[in-house]
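S.K.: Below are structures written as structure tokens.
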Structure P
């Protein structure tokens, strides 16, 4: 079977193989550029937390359980951690919203949950959303460390 495939491939000219190669590369580049332009417009966000265990680059940002963005970076500012990312620009988020860290279940994957407030939405023309109010999430690991310290 393999010998028959090799014989058939060798029956085509080198120019034919070259044309197929160029067609393949052209198709890959075309698909790449088409899909890179489809990304929805985004707003960048920043939220400051005391404790961000479990949040990593690529973690979801959720509003009412629906993923609306991703975490892209972390920065350390004094004793606090700034979480940076992007949110879909089509989503209106009130200015008094709270960003908190939540997990899916007891030991589940962590994400940032936006609890919407009742104020007017952030101005999306400047493409920046800064959450002033944040709430840390405490993990089982942190709770067990606390209990261990009580015993000492």
Structure Q
């Protein structure tokens, strides 16, 4: 099973339209094209959609070591609005990895590289092995046309 196949089991992110673009040790990148379904009552991207995007990038980075990891806490700061037609990208970077915990910082940017939100999370590594091994062919889905 590839990482992309594994993360398609994240039914909420999949249903929201979030795409996993890349996963490598300590790193994950995902994208979301904003449609009318992602908007709040004010016509801007709903915060939960942005959180879901960042959370999938986090999951990719945190699980990249081959052991199941779950978020202990997460916080998001919204910096700039977005709306229909925007393509948002979340890039998760591992900042700390311990035996059972990890800490990640995720930037969410738009198609112009402008910072939309920042997201931080700490995770607990449960230790259950995952059904994929990271190889260079399994790490990147660079054939996606929306990858900048």
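We did not get these values from a lab; they are worked out from the coordinates using the rules stated. What you are looking at is a predicted structure, and each value in this text was computed from that prediction instead of being measured. Cβ atoms are built from the backbone, for glycine too; each structure is taken alone.
S.K.: If distance in nm of label points 7 Å out along Cα→Cβ at positions 53 and 93 is computed to be 1.9, which of P, Q is the source?
M.R.: Computed on structure Q.
S.K.: When helix-only ellipticity at 222 nm (-39500 (n - 2.57) for each DSSP H run of 4 or more, over all residues; to 500) is calculated, the result is -6000; to which of the structures P, Q does this value belong?
M.R.: Computed on structure Q.
S.K.: Using Kirkwood radius over Cα pairs in Å, for residues 21-68 alone, single out the structure from P, Q with the greatest value.
M.R.: Once Kirkwood radius over Cα pairs in Å, for residues 21-68 alone is tallied for P, Q, the winner is P.
S.K.: For the read-out mean count of other Cβ atoms within 10 Å over residues 13-20, a value of 9.8 was computed from one structure; give its label from P, Q.
M.R.: For mean count of other Cβ atoms within 10 Å over residues 13-20, the value 9.8 is produced by structure P.
S.K.: Sticking with this structure for a sec: When Rg/Rh (Cα atoms, Kirkwood Rh) is compared over structures P, Q, which one is greatest?
M.R.: Result for Rg/Rh (Cα atoms, Kirkwood Rh) over P, Q: largest is P.
S.K.: Taking mean count of other Cβ atoms within 10 Å over residues 5-12 for each of P, Q, which is largest?
M.R.: Greatest value across P, Q: structure Q.
S.K.: Compare relative contact order in percent (Cα under 8 Å, 6 or more apart) across structures P, Q and report the one with the greatest value.
M.R.: Q
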